[in-house]
Structure 1
Amino acid sequence: MHLMNSLLTRRNFLGRLATATGAALAPSLPRASAASASSAPKFSFVLLGDLHFDKLEHHDLAWLDRTHPNDLSQIKNYSRITAEVMPKLFATVRDTVRELNRTPATRVAFVLQAGDLVEGLCGNEELATRQNNEAVAFVRDAKLGAPFLFTKGNHDVTGEGARDAFAKVFHPFLSREAAAVAPGTGAVNNAFFSIESGNAQFAFFDAYQTAASLEWFEAVAAKRTADHLFVVVHPPVVPYGARATWHVFASEKEKAKREKFLELLGRQHAFVLGGHIHRYNTLARAAGGGRFAQFALSSVISGPDVTAKMPLSGLADYTGDQIKVEPKFSPDTETARRAVYEAEKPFVKAFEYADLPGYAVVTVDGPRVTAQMYAGFSRQVWRTVDLTGLLGRTV
């Protein structure tokens, strides 16, 4: 196990490529053998989506009214969920970890959160630091029984002083949690970092520092030896749902970067984990001569009664008609959003969507990777997903 932080320089990266295959992109398969994959110890991790930890007192209300007046109702709702629902969700996670660890053949390596750990929008660095510190305290007090890792979300760095507060509070926290997964690892000095567990590598991609993160990720892919590569990134890589322009590298000027990212993910047969849209999604996309799988979820749970709404399933549903799942969202952009799906559709090989918040347990068992999606904070399995199968592979 090791941690690779962003100290990889461009010179080192180019040198590694020159001594590798000579290709512009990383090799399509890891150097580990199939035999090593089948003999690797089984492990699991609990996956959480957006949380938006919040309290009303975390905000400069005058600043909020002046700069983001439409966000107050959302902040009040997230504050209610933080007080009433989030403790129940974390209690369920704690019980899940304890139960899985009772089985000798299974261990929970960590809990993984897909960004927007906090709501942000505090108004100044002092309040943002307080919000982050209280979020860390909440996680620690929950005594989950496993380290807690997360990727950067847009809300985590939104508002005056939020970026500095992220580095001040969360970098040291992530350093300690990463070292708990892999003792002896170095410090996390950026929101893009990599850690290995068992026969899998986890690359945390910073979607809000994309140029540096993409160059770093290219170097990670070039050095990969683990059987599986998980890429943890807050916004989706492949659009889904009504918000078709909310994916990473969505702007026209970033088109070349997006193609490069897709190519790398496809060649690596990666598993992309994320959130941001506040909806459940699984899909497979062809790129770089291979496929990658995307699994996304939300853990913003309003109450105890959770049922799947607006379900979509199958390639026939991956069309511009997805915008109908949120008919009131940005009607003036309908034509542009439909065009996004027309361009993307030829490359999508599997698709499922639902408005269903909850959490998941992802299990890496040798060459096979599966995910169980749970409804709300219950112990009710809503869906079991063969993530390896989404790559077009059978085990």
Structure 2
Amino acid sequence: MAKKKVLIVGPAWPLRGGLATYDERLCREFINLGYECEILSFSLQYPKILFPGKTQYSDDPKPLDITIHSAVNSINPLNWLFTGRKFSKNNYDYVVFRYWMSFMGPAFGTIARLLKRNSKTRILAITDNIVPHEKKFFDKPFTNYFLNSIDGFLSMSKEVFQQVEELQPNKPRVYVPHPMYDMFGEPVPKEIAVLKLGLDPNYNYCLFFGFIRKYKGLSLLLESFAKVNRAKHKLKLIIAGEFYEDSAPYLQQIKDLGLENDIILRTDFIPNEMVGTYFCASSLVAQTYISATQSGVTQIAYYYNKPMLVTNVGGLAELVPDGKAGMVCEVDSDEIAFRWNNYFDKDLENQMSEAILEEKKRFTWSYLANQLVSL
């Protein structure tokens, strides 16, 4: 019996970042489950003028175990027509679009319409975001154009699930939490990770991880950290990730709060082979987001059994049971600082790490892949 064919449409190597890592991991899971699966990625994801980071491209070697087609030009309508017609000839059973921003709506919506003309292919979407964190005038028409081309939706937060329900009430949809990232290397003892990063082993380290934008709440985290009893608990904060906006206000805030000696800045892009090291070196992972849907950072922390401090926004609290896998706080620097101090005062790291071992069983890639097929 012929294997069913799956196409994932979204970022993949040589593009870098969490979206690419996710799409490649999902592709491998479909293959593990007995499907033929490949990825349709970008020849041009963003024009340079629209990309806030230093580079869109990875230094990692090309994956040899999955097929990646770098073909979609996000700003060229002729390319959308050519690509859609070309790949429609492959008669996929399922095509899974990774939708995270309205800018991709016209390209993805056009390609989806062409892929489904064969009356066989079912078009699905993993909707990271429907209402973007940073709003643009074209969000609504671009998003609606894409959504109208889709047969079924998978959302990784209840907030986005509700948004899909409101915009596409007559189409099937399912909520599945973001799977656990398990591709950044096996855990190593904290002492070894700290030394590998060149840090002082006499301190406890908390981690802010990922690219830096306003909605991720680094400013709130710094304000909170200034109120924590850092000397008592020998605490330092690692900020590991690239600035996707002007770094000057954050650097000035660190200076104004007198945190220069308590902050470790590693603000270049963190390569995949070093991601696990940062998590293993840390006693607590902080996600003081101002707004959120879901976060891949949470699922890296789960893999490395690291308790989390998160704000009660979007889908973060859905993933982190308060008092078990971590602490859920309101967007308030005093409350965040109080819970932060309490975590170290009561030495909760081992207790919460044990609870995470049970909680993490909810987040498997096979479950997500099977839920996509069930749509």
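Values in this text are rule-based calculations from the coordinates and carry no lab data. What you see is a predicted model; the values in this text were computed from it and never measured. Cβ atoms are built from the backbone, for glycine too; each structure is taken alone.
Summary of computed values
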{"quantity": "For distance in nm of label points 7 Å out along Cα→Cβ at positions 198 and 222 computed as 3.0, the structure of 1, 2 it came from", "calculated": "1"}
{"quantity": "Test item: mean count of other Cβ atoms within 10 Å over residues 230-237 calculated as 26.0, pick one of 1, 2", "calculated": "1"}
{"quantity": "Highest-scoring label, criterion being distance in nm of label points 7 Å out along Cα→Cβ at positions 126 and 142, among 1, 2", "calculated": "1"}
{"quantity": "Source structure (of 1, 2) for FRET efficiency 1/(1 + (r/R0)^6) of positions 46 and 70 (r between Cβ atoms, R0 = 35 Å, to 0.05), computed value 0.60", "calculated": "1"}
{"quantity": "Comparison of 1, 2 by volume of the Cα convex hull per residue in Å³, for residues 150-189 alone - largest value held by", "calculated": "2"}
{"quantity": "Structures 1, 2, by distance in nm of label points 7 Å out along Cα→Cβ at positions 94 and 110: label with the highest value", "calculated": "2"}
{"quantity": "For 14 (relative contact order in percent (Cα under 8 Å, 6 or more apart), calculated) the corresponding structure among 1, 2", "calculated": "2"}
